[in-house]
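Got some structures for you, see below.
Laboratory data are not the source of any read-out in this text; all were calculated from the coordinates shown. As the structure is a prediction and not an experimental result, all values here were calculated from the model.
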Structure I
Amino acid sequence: MSTTCKPCPKGYICPFRGMNKPIDCPPGHICDKEKLNSPNIECLKGSYCFPGTQTDDINDFGLFFSMPHKC
């Protein structure tokens, strides 16, 4: 367990208090906010979301591996 708490970053979930390392947002989901304990958005219809997806904007090429990809 961690002695210092940091907010869970976008693209991850932190379902347990005091985690040392966040868990990648699960495939098929989007975690677009900080401090999530579970994914907050399902992947867009007709798209695939890799683990760690952190935006629902399919045009955000700055986050290429963190955005939904069309099937």
Structure II
Amino acid sequence: MIKENIKRLRIERGLNQQQLAEKLGYKGRENVSRWESGDRKPNLSNLLKIAGAFDVSIKVLLEESGND
């Protein structure tokens, strides 16, 4: 699921939620927190930003298994 993949990739890259948010152009970590908790799903624009920040394809973010 998206939420697990975002969290896994963030942790693998040694980022906290605030650092990822800043990489994506946000001042606070709220969006990242909502995505990782499953309260919200990132829209297409944010999926593109997240994929770019992690240097992976959107497919990797959407995969159920979370495999690269």
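Taking Kirkwood radius over Cα pairs in Å for each of I, II, which is largest?
Details: I: 12.1; II: 11.6.
By Kirkwood radius over Cα pairs in Å, the leading structure of I, II is I.
Figure out for me which of the structures I, II the number 0 belongs to, where helix-only ellipticity at 222 nm (-39500 (n - 2.57) for each DSSP H run of 4 or more, over all residues; to 500) was derived from the coordinates.
I
Using the calculated result 42 for relative contact order in percent (Cα under 8 Å, 6 or more apart), pick out the matching structure from I, II.
II
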